[in-house]
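Alright, structures below, take your time with them.
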Structure P
Amino acid sequence: MTTHKKMKAIYITDFGIKIYAPKSEKNYWRISYVDQQGKLRDTTATSEKLALDKSIDIEKLLRNNAGNLPHNKVSEMISEYVNAKTKIHSGGRAEWGAKHKRSQLSIFSNHVLGTVGQKKCINLTNDELVKIIDSCETVDLRDHVATSLSALIRWGCAKGWLLQNSEMLLSDLNKIAKRKVMIAGESKHHVDKREIPTHEKVAAVAKAAAQVTDIWWYELMFNLAAYSGLRFGEICDLDLTSIDLNRRRIIVDFQCLSDGGNKSRQLPKWDKKRTTIFPEITPNGYKLKANLKKRIKELNNLMETPVLQDGTARKLLFPNRDGGWLCPSSFGNRVRRPAQQLAGWPKDEDGKFLWNFHSLRHVFCTYYFVDLKKLIGDVARSAGHASPITTLEMYIGNTEGGLDRLYE
């Protein structure tokens, strides 16, 4: 056991066990260490020799449980974490998808490894994690990095890589990450009305999509996304078996996942299969059911069933030119952005569109929950949210009208 002199502790071992001398002849020698659960533990000895012997025994116990993991580099812990089959995930998902894994690798490579990658896990501190968050330039980036770090630290503590207390390591991390002006009373999930396209703007971008491509069913695709709550990957994977036209229902049991150009059929987000619904006619007068029927008839009249990128043969409602899955980047360049420009969708001061394809999901939720006054639980299930509370926090402006009510 190698030891080092230190100001407060007389000895501190490589495994983080600290030995303190007695304050007076009547006091005992004190031994302090962090156990496998990250809890700070204390014990005592009547002499220096007994304190050293006891610390050796404690170190053996810790090593038997954790091996040499705490003395490995943070980069090794991150590599093991990213490649582990079981994750600690807020959504309860046991395995990451390929796209999420690539995203996490990017965050750790660009924002974490350069700062603490070569540091021993046992020496990782809260101050270093805070510096990582402070170095991020935007609120969104700070939020993403803090979320990834929090999950990593909790996993590392649970698996024996970190002997520190996880709450101490993460203290103030999320508070710093989400440092922005908030309106008192509103949830952090709240979606501002300005982030939701109006019914008129939905109709305009849908018509524009058909105009810029000269393909009529792109108008159907945009309207269906806006009034069924389908995510882009989900609407790309729709085939004839997914649609119940008479009851106006759509079964969402798969999505197309695009990861670095590689496309595959995966379960929907959070692994949640669901059934959603769409109106016969949209609020702006588009005949959704009739045009969906027209599209289904076209597909039924196809003599051959197209082969998708994974080798399976299916008739997709909204395919690429070869009948396969649409590519998100190609769709954005060839269809979405030109349609947004033609439809006059608003931009921010940097020239970026305020709304994107995902914004159409907000239209679905607010249409059924706010406009039609449907039950929040029904809307949440149809939208595929993790919980009705999520839906409630997103679309109820807790502060709206508050001053007027108080004044009255």
Structure Q
Amino acid sequence: MFVRILIFSTLIILIELYFLQAVKTFTQDFSPGKKTVLLYTTYIIACISILMAIVAVIYPPPNWTPFLRLLSSIMIIIVLCKLIGCTFLLFDDILRLCKWFFSFFKSKPADSVEVAEGISRLKFLSQLAITFTVVPAVGFIYGMVSGAYKYRVHKVKVPSSKIPKEFDGFKIVQLSDIHTGSFLNEDGLKKAFEIVKEQNADLILFTGDLVNNEAKEVEGYEHLFSSLKAPHGVYSVLGNHDYGDYVQWDTKEAKRANLEKLKEKQKDFGWRLLMNEHVAIEKNGAKIGLLGIENWGGNMRFPRYGKMKDAYVGAEDYPFKILMSHDPSHWDMQVVLEYPEVDLTLSGHTHGMQLGIEIPGIKWSPAKWIYKNWAGLYKMDKQFLYVNRGLGFLGYPGRLGIWPEITVIELKAV
């Protein structure tokens, strides 16, 4: 761990020093006052970045306060954007190195203007480096400060002749991928849950990834989770992050204890955690089936703890069946192929990669390169899949274009 942090910190320092050369070239024709402001601003940002890198070596990031975590995230984004910008300078340096090397094999005319051209090219590439650093950095920082909490309510209707008339208009709120440990305080979740309550849902379903890694992440948020109520209950399943698979535990017993603690926490919230099982949702004497399985990963070697067979046994007689399965690839790889009587599958997991474009006529995210179904409502024959974009965030502490989602699903008997 220490070695990785040290290497990462060294890279940050090298990137900062390299980028400073681009700023010096970029500002060489500026007025003295403007040049001083820009240079000192760059120096200050570089010093903060380097200082954060040094602090990370001495004081491990897992122990940082929320403020340090936020500041470090901003600085990492700036450094990564600088790395993108520096590729233009690196191209110029490689070109210069090649010319220098080949100059040993041929004579150079005395009146060559290569130096003057080189300076012009360097300035142009420095301008590109600054542009391709500042523009994405501003966007990503906006995604952190505002985008992470720019909650959107997505309303969809699912029609089916198998839905009992008693359930016509039945309203389900789906939440997914809260990743509690990523929130700096309770304000973000409180705002989201207030929106949830405004939907007056008949049923609330949570499709996994309550935490990043450890059950202790929900401590201090219990009152918020417990505030989620619906006439027909709150049900949940586990996502890949809930098992603690991405943490190096001292013992296997410690890992198991963590998972049991997370299960108990959800029980304390008043949630019913479905572990490869099903329950009946009843309204005015009519029933529909709600199935919930453990994580069943189809892509990128995500774990397959889910046992669809166990959850399905006994649910055959319900006219309409809803399945909660965290990973949407499960729908393609098993549900559609083996369980055609499952009418609606609810998933999350992809987050829409927390980055993309969603405007009328355009829906794009890097997530589409990994997942066939990555956000929104999909249909195959008479089966539906809805992929929630996630409420929280992971890795990049923000969202840009793919905003956090609260889904409202209305069942329509046809």
Thinking of P, Q, which structure, once Cα extents along the principal axes in Å, for residues 231-342 alone is computed, gives back 50, 34, 18?
Q
With mean count of other Cβ atoms within 10 Å over residues 151-158 coming out at 14.4, pick the structure among P, Q it was computed from.
Q
Distance in nm of label points 7 Å out along Cα→Cβ at positions 31 and 215, calculated, reads 6.4; among P, Q the input was structure Q
Output 19 (relative contact order in percent (Cα under 8 Å, 6 or more apart), calculated) maps, among P, Q, to structure Q
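FYI, it's all coordinate maths here, none of it is from the lab. Note that this is a predicted model, so its numbers are computed, not measured. Cβ atoms are built from the backbone, for glycine too; each structure is taken alone.
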